[in-house]
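In structure tokens below, several structures.
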Structure P
């Protein structure tokens with residue numbers, strides 16, 4: 001383990017004496033610690049970049065597996081229900097930094113870049129990837145962490161080092177997937193817009209054909225493009241989002257299954273309970289007793 005990673009680990013342990021997530025004061029950047037491993041389980045991931053200093057996570061999407069650890073960072077460009085597995089050794093908590101992806105910021109960085117960036121391909125592909133961590137990225141991440149002891153440095157220098165991290169990722173391995181958020185892949189942009197609409201309206205009736213029209217695609221092209229990006233069909237994606245939102249409501253607000261089902265758009269509480277157990281391997285009632293789990 002190089003000295004940069006060791007120094008980052010020391011800073012994160014100081015900032016996070018216990019398990020949890022904290023904000024840094026830099027927009028979109030958080031730090032997290034997890035002490036205990038867990039086996040593969042469903043989870044809703046939002047668009048984000050994750051840099052790990054210690055520990056390992058396996059992300060499963062369809063038949064693909066993405067691993068991130070201190071040697072690999074993780075990028076996800078649209079919200080996706082995935083399956084996660086945390087690999088944590090006893091006495092060595094998982095430590096890392098999460099950066100929420102803002103397409104506008106990505107676009108601004110691309111606009112400012114003088115060197116020519118290869119255009120994004122028109123071929124649709126998965127909206128997440130992992131890539132090898134470079135010294136340039138860890139060095140910039142360490143500089144960002146070192147600003148956190150001073151409010152003025154956090155406010156003034158933090159965004160500069162964040163921009164440096166994003167620049168290195170955009171211009172690095174598989175960075176074209178992230179660039180497609182902001183430039184000329186029309187299909188990627190249209191499906192991303194549809195996904196945003198689903199998240200804004202998941203509790204209301206949603207017609208798949210209306211989503212295809214929103215994307216400006218035929219039904220066949222829409223289904224193929226959607227599955228290429230998310231590894232699932234539009235209908236299954238909507239169902240998964242509703243179930244994950246219901247799980248949040250049940251665990252964080254203590255809502256009962258019937259009420260949570262209605263809030264996320266289910267008309268049948270029995271169907272909701274069946275699909276909930278099939279997805280999460282437990283019942284809404286048990287999750288309500290468990291409460292919020294980081």
Structure Q
């Protein structure tokens with residue numbers, strides 16, 4: 001399964017079958033989780049696999065403050081510096097692992113801010129001065145969603161996506177930002193944009209904004225300040241931007257739209273958006 005298929009297949013799974021992967025599949029899981037990864041800003045991560053047994057099942061099951069995760073036999077996670085680029089890179093590398101797990105038929109669910117970091121910190125042996133931006137369960141999806149899972153998906157509006165003219169923009173002749181429609185984008189650029197539009201995000205806020213300027217596509221974060229106040233210890237929506245960068249790059253590679261990320265801030269005027277990176281066709 002390629003990365004585009006994995007993006008399409010991946011969904012947030014909160015109810016799992018109470019069974020471990022077989023030995024061959026488990027070997028693949030361990031390789032994916034512990035693989036050394038590098039984000040667009042150069043930060044490196046390898047994650048830790050947590051196996052749930054009878055002694056720790058109760059504690060692990062309480063990682064989600066709303067009790068949304070059921071029967072997951074495994075979790076994985078890591079830690080990062082509480083710095084903007086490190087958080088973005090963590091999101092990029094974590095989503096890369098999530099997609100690789102989806103490609104081998106396993107379910108996951110981003111947990112960022114809905115669990116007790118004290119308990120996770122002990123399980124991941126958190127170093128002093130680091131934070132745990134997100135973790136995820138791993139396992140086979142359960143056949144039926146639990147009531148809490150149905151409620152969670154309804155509240156988050158998980159399947160709803162912003163229209164293209166809310167995330168795509170370009171400059172007009174007066175230098176002002178104008179909304180764009182995806183119909184103006186040729187293949188395969190349109191598919192790359194769609195891979196970002198359908199990426200997962202915290203509470204489905206979808207903070208990514210893309211501004212086209214010739215061969216450049218500038219990526220921004222439209223930070224929801226009210227939402228950000230709920231997570232004062234770090235900017236959780238920067239994780240979403242790491243996810244967006246991951247989808248942008250992986251889709252571009254699959255579709256052979258050659259390019260690379262670089263820092264080319266056009267310095268938008270009268271905008272609160274946070275500049276992240278730019279994609280330049282090569």
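Could you figure out which one of P, Q the value -10000 for helix-only ellipticity at 222 nm (-39500 (n - 2.57) for each DSSP H run of 4 or more, over all residues; to 500) was computed from?
Q
Using FRET efficiency 1/(1 + (r/R0)^6) of positions 81 and 105 (r between Cβ atoms, R0 = 25 Å, to 0.05) as the calculated read-out, with 0.15 as its value, let me know the right label among P, Q.
That value comes from structure Q.
Quick check for you: by Kirkwood radius over Cα pairs in Å, which of P, Q is greatest?
Comparing P, Q by Kirkwood radius over Cα pairs in Å, the maximum is at P.
Consider the structures P, Q: one of them gives 16.2 for mean count of other Cβ atoms within 10 Å over residues 89-96 as calculated from the coordinates. Say which.
Computing mean count of other Cβ atoms within 10 Å over residues 89-96 on every structure in P, Q gives 16.2 only for P.
Quick one: relative contact order in percent (Cα under 8 Å, 6 or more apart) came out at 21 when computed from one of P, Q, so which one is it?
This value belongs to structure Q.
Quick note: the coordinates plus some simple rules give every number you see, no bench work behind them. Everything numeric in this text was worked out from a predicted model, so none of it was measured. Cβ atoms are built from the backbone, for glycine too; each structure is taken alone.
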